[in-house]
Structure 1
Amino acid sequence: MKHRATAGIPCFGPLPPDGASRVRPGAYAVVLDGWQRVLVIESVDGFHLPGGGCDPGETPVETLTREAAEECGHAIQILGSIGRADDYVEREGELRGVLKQGHFFRAELTDRLVGAEHPGHTIHWLPVETARTALSNAGHAWAVLRALE
């Protein structure tokens, strides 16, 4: 299937010349604390903002609520939309890459959800500049900058 960047939406990463990729919509949160640190999740895939791919029929807000509970063990309050950015990423062992259509939101952590989190996710509070360079996807770094505007 051929997919191209959408006009007006930032797209990061090299799209393959033939445009072949699997599209994966997702939702992610930029959570800042009072010391200008960003909540970043470390997993086997690297460092990313809390969030992930949408399950079939799920809205971005529903996705973000579910993923925050799984990755952070907290409920979240969404404060507003940052925007959308696409990231083309190649997956080791896959014949085609993934075009991640990221919907980004400003959010804050609220209630602790005991037993909700999945193993394999480590939470870090990183200074903004450290987070921007540590994040595995350029679209996530873009969202951090936009959240500060």
Structure 2
Amino acid sequence: MAMTDTDTADASTSAPAQIPLVDYLVLDDGEPHLVAHECTSCGARFFDHRNGCASCFATDFTTVPVANEGTLRTFTIVAFAAPGIPVPFVAGVVDCDGTSVRANVVNTEPDPEHITVGMPVRLTTFPIGDDANGTAAIGFGYEPTGAVTQ
């Protein structure tokens, strides 16, 4: 089947292909978000695949969305990393309505004057690199949203 001018125009105006760096980052037609596997027995949430719940040992899980906004609960400013990893950067734990997410805090200066425990943050995504076909790998982090809350 031959391509028409309309097909060519549609192909050239479509968004570039993307693939999430992790399976629990959802990049669909809506807003990017994280999903977790929630134990149907006790409600514990996990980002990786589980055959059994680490909290209650049940074996049934459902996939649930994770809130895109949260509160930075703890962090560290990383000054030494593997070769090729730019430093300093901020690694933190974000409480997203009861779900703990480990991620980098991005789009802010990596120093204690700009990063504080209790600061509100929101999910953001960014390109990490492209493969030979032009498919972009997309990572995620959290960026500050405003004033500090305790």
Structure 3
Amino acid sequence: MSLPALSLQDHIACVATVQRFSVLVDAGRYDEAAALFAAEGVLRRPDEQINGREALRSSFEARPSHRLTRHIVTNVLVEPNGEGRAKAFCYVSVYRHLGAAGSDVQLPVAARAPETVAEYHDELAWHDGGWQIVHRTVKPVFDTNGVTAART
């Protein structure tokens, strides 16, 4: 028994949800980033699991204001996973710069290799007129410093 195919429109919307999350986090738009998760959505990293949209928002807001990140999302694959559900996979390369506490980061900053390259394994569901992330698992693959890969 095969699953019904996602419409092209749903496929594009799922890809946009996966990509939009990283853009919003990098821009410090944490309310909007958290809203891409279902109310009871889960973000699982190797060192923690964050349950629920409000906990996600609090976690994002706890990020140091002088930390600059760019999450480069590539190779997004989306497949149907039942009625009104999809699963997605992508690679994410994370670039980070930590400026001086209490001061704004001045662009451009010196370029470095990505701090980590990870995989996102997502489960999405159609809810309230849009696609939301129900569950995201972050799986680090390459890590330049052995400590922060889990924080993508």
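Quick note: the coordinates plus some simple rules give every number you see, no bench work behind them. All values reported here derive from a predicted model rather than from experimental measurement.
If you work out relative contact order in percent (Cα under 8 Å, 6 or more apart) for 1, 2, 3, which one comes out largest? Walk me through the intermediate numbers first.
On the way: 1: 32; 2: 20; 3: 24.
Biggest value here belongs to 1.
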Comparing Cα Rg over 2.2 N^0.38 Å, for residues 47-118 alone across structures 1, 2, 3, the largest value goes to 3
Answer label among 1, 2, 3 for the case where Rg and Dmax of the Cα atoms in Å, calculated from the coordinates, equals 18.9, 62: 2
